[in-house]
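These are the structures, in structure tokens.
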Structure P
Amino acid sequence: MRICLVSQEYPPDTASGGIGSQTYAKAHGLASRGHEVTVVSASRTEARRERRDGQVRVIRIPGFHPRMDLNTEPARWLTYSAEVAATLSGLHSRIPFDLVDFPEYGGEGYIFLLNRTQWNHVPAVVHLHGPLVMFTHMMGWPEPNSEFHHVGMESTCFRLADAVYSSSERSAGWCTQYYGARPGPIPTIHSGVDVRLFKPDPAPKATWPTVVFAGRIDSNKGVATLVDAACVLAEEYPELRLRIIGAGDPVFIESLRKKSRDHGKPALLEFAGYVPREELPAHLNQAHVFAAPSVYEGGPGFVYLEAMACGLPVIACEGNGASEVVRPGENGFLVPPRDAESVVQALRLLLSNENLRRSMGQRGRGLVEAEADSRVCLKRLETFYATVVQRRGRRPGASGISRRGVASP
């Protein structure tokens, strides 16, 4: 199949969250299975750029901001969606796609889906990662009565897509409750974890107690709560290190550094910055515990799965998508959001008990191998795509190529 994945987030230029990580995994996983994959992502410059990322074609588009001031989030979403639609139209007219895959967040498929007719109907699916309605109700952004909330780009994409799939049951539940039920089921499908890359390393761990966090560095990801907990535990474990992997607002990061300095622990925090995916397993394997008490995760949180695949016990927050893979007392602990004392208790228990860490890590690895091996997950996604294309009356690859270099009969 010729597949186009649309995502503003795509590493390394715009790798700021889980959508980018999943898009990367889907793109390279599907390409390795013989499909012709194009990614349309955002450019940080004012120029359109194209390059090869291994077997994947990556096209970065600048959006509308070079031509006018975009002062509101709805304006940014709407105009970027128009740029996406124009780009897809041009690409499809030259070498037709069999299917286009959009994330729900950002409403990137809005104009494209509104502009389809029976004469130009390219099959399109929407992948639920963490819907806007979830953020509204769990984090208060955007405000329920704001213009942004009422624009309805995300709900329209949810309604107009040929099919929808979700990284978690919770994200599907949010959309069904607030956007309405779709005609068919919303399967839970994600890209999974490369268990050959993310695996336990027999090399010795860090010589000092080390907790690792990986993800976007902001308050909603629970980083401040984790730093608060680490500052408390540093009194019991003077050599404790909290290694923070990812990018974030420099002002927020400096506030975290100041917090550790004010507690008399200037060496407590280690900021690694952005780490390429292929280097992440080494960072995870050096640590003793993975902790990311995110306020809310729409999906299972792939960084939890990656940490478990490396044999680490994990700490996440209860009541969100992460609770679908973190089994309390088996492969980690779930704590209430923004509850530093609960994080302290979970970390204390894990740091003080090597056997517990080992047994939880082994069970976590087993869960990933059984339920989230990328080879199995990508096959499910491939089958889902093919079903959507066939349901629209198209034969995968009928536009020219079904598998790279093999002509359609």
Structure Q
Amino acid sequence: MNQDVMTSTPKTILVLCHRIPFPADKGDKIRNYYLIKSLASHFKVILGCFIDQPYDQMYQDQLPTLADSVYCRSLFIRKRAWNACHALFIGTSITERFYSDAKMADWAAEQSAHADAILVASSAMAQYVPAQHRSKAVLDFVDYDSQKWRHYASQTDNALKAWIYRREARKLQQYEKLLVAEFKAACLVSNSEAQQFEADLPSALHHKIVALPNGIDVDYFNPQLFEMPIEAGLIVFTGEMNYQPNIDAVIWFAQRVLPHIQSQNKVRFCIVGRHPSAEVLALRNDYIEVTGRVEDVRPYLARAQLVVAPMQLARGIKNKVLEAMAMAKPIVATQAALFGLETAAQTDAIAIADTPELFADACLKTLAANEHAWASRDVVAQHFCWQASANTLISLLINANDGPNA
């Protein structure tokens, strides 16, 4: 990164997030927090975001440490549900309307006019950039979301849900293509995700697609900060537990894998993450713990003998895998969990299995080996650096009137 270019003409960057980027305790918030933190070291950052959970209101006062100016709007579930119904009525994707708010629209329109460049974190926030300013805006899709909805439709037996999911996949994919055409550049979280997205676009738009991988803070996720013994037989899963791929993962593991393991090794399975759904809570028994929200996942990872990522569907890079690797934990994962993590998957400390029987066997072998995975920590430190991704993003933003490959 040419420091002369970055310092010669100070720029104002408008960042629009659908969720408050603090604390950095779940996928989108982690990504946005570290990217904004890097931007703020070079530019004046104006942040507009929503608070979509009541407990996040306590963190609003901490945002000025992340950005020069902040505009927050509360948008809780009742309003978002109304927005979703409105989308069905007017014929748009639910994603387009889910975070609609008139006051945010007015504020963002004014800020867009004055900003030198704009970062839009998720397609749900693209609505807030007026058409005449989209040529100076970078859209961070993160995941290929329309394909996620298509997969959901194929997996449900509920006819109404299947119809809604198919409709969302179709409408959202149309919207995604429109946004790529109008925005300066579009980012996805891995080369694999970017290649899939690009394959469904007209060739004239391929040059706008950029892979922007997640990183990991190896100083924060450092096992040497925790002087606690590993708990023999403790298997840990971390994640937001009202997110359907995480729900499906722990149900699959608890019902189809864990009985095979328990027949040979009396283990304990700990599901760590906030908002556990009713299906997840129903899994609780003498050897399955559901923690709900915790202040810090690192002590659970530090105590774990094994971390599992039994994802049946996963788009983009799974932070749970990077965090476990940084904590030097052996991992058993499905192929889906490692989508976009091809470099990380090459380490011997990650076992890959997709059937219940093979997954259970891999867990038993890993538990028997009882080793730290220091090589995994070295891999993420080398290949998953937030600063490298931030430099890519900065290159896009500082050339606000040029194409992404200029």
Problem set entry | Identity of the structure behind 13.6 (criterion: mean count of other Cβ atoms within 10 Å over residues 159-166, calculated), options P, Q | Q
For this session: State the single structure among P, Q that was used to calculate Cα Rg over 2.2 N^0.38 Å, for residues 39-94 alone, giving 1.19.
Result: P
Exercise. Can you tell which of P, Q yields 1.00 when FRET efficiency 1/(1 + (r/R0)^6) of positions 231 and 327 (r between Cβ atoms, R0 = 30 Å, to 0.05) is derived from it?
Worked result: Q
Problem set entry | For mean count of other Cβ atoms within 10 Å over residues 119-126 computed as 17.9, the structure of P, Q it came from | P
Exercise. Once volume of the Cα convex hull per residue in Å³, for residues 183-318 alone is calculated for every structure in P, Q, which label goes with the largest value?
Worked result: Q
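With Rg and Dmax of the Cα atoms in Å derived from the coordinates and found to be 21.3, 66, which of P, Q does the value describe?
Values: P: 21.6, 70; Q: 21.3, 66.
Derived from the structure labelled Q.
Read-outs throughout are calculated quantities, based only on the coordinates presented, and are distinct from any laboratory measurement. Bear in mind the structure is a predicted one, so any value in this text is a computation, not a measurement. Cβ atoms are built from the backbone, for glycine too; each structure is taken alone.
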